[in-house]
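Since every read-out is calculated from the coordinates, none of them should be taken as a lab result. In this text the structure is predicted, and so the values were computed from the model without any measurement. Cβ atoms are built from the backbone, for glycine too; each structure is taken alone.
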Structure I
Amino acid sequence: MQHYQQCGGYEHINQGEEMLYDGAKLLSESSFIYGTGAKLSLETYLSDRIAIIASSKAGYYSKLHKIN
C-alpha cells in the first residue's frame, strides 16, 4: 500500500515581532511553507496466525524565500 501527501501553509513567527521576551532577535521571518511525503507499507502472511509487516515513511518540507 502506498500513500502520498502534499501540504502547504503560512508560518507566522512570533506574531511578526523580531525580538523575543529575553532580548534575543529572530533571524527568520514569517513565510509560506510547503512539503510532500510518502509512505510505503508491505505485509505478508507466513501462516494463518503469523504475519510480517514492514513500513517506511519519508518527507520533505521547506520554506519559500523572498527574492529581493
Structure II
Amino acid sequence: MVKSNSDTNHVDAQIIDMKRKARCETDKELAKFLGKKQSTISQWRRRNSIPESAKMRLEFRLVAS
C-alpha cells in the first residue's frame, strides 16, 4: 500500500493536535505523556493511523490532570 500525501498529512496533523492538547513539543514528550515509547509515535506515522485507544488515553489524561 502506497501512502498518499493527504494520508500522511492527516496523521501528522492529528499528532500535532495531540501535542498541542498535551502541551508537548516533541514526539518523545507526547509518548511520555501517553505512557508509550517514542517509537510508538513513529509507528503511527508509518501506518498512517493513530489507534482510537491512544486518542482516548490522551483525553483521559487531559481530564485527569
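Of the structures labelled I, II, one was used to calculate FRET efficiency 1/(1 + (r/R0)^6) of positions 16 and 48 (r between Cβ atoms, R0 = 41 Å, to 0.05), giving 1.00. Name it. Write out the running numbers ahead of the final one.
On the way: I: 0.10; II: 1.00.
The value was obtained from structure II.
Between structures I, II, where is distance in nm of label points 7 Å out along Cα→Cβ at positions 24 and 40 highest? Please list the in-between numbers first.
On the way: I: 3.8; II: 0.8.
Biggest value here belongs to I.
Tell me which structure, out of I, II, gives -0.81, -1.18 once log10 I(q)/I(0) by the Debye sum over Cα atoms at q = 0.18, 0.29 Å⁻¹ is calculated. Don't jump to the answer; show the numbers that get you there.
On the way: I: -0.81, -1.18; II: -0.61, -1.41.
Answer by label: I.
Here helix-only ellipticity at 222 nm (-39500 (n - 2.57) for each DSSP H run of 4 or more, over all residues; to 500) has been calculated and equals -23500, so which of I, II was it run on? Mind showing how you got there, number by number?
Working: I: 0; II: -23500.
Structure of origin is II.
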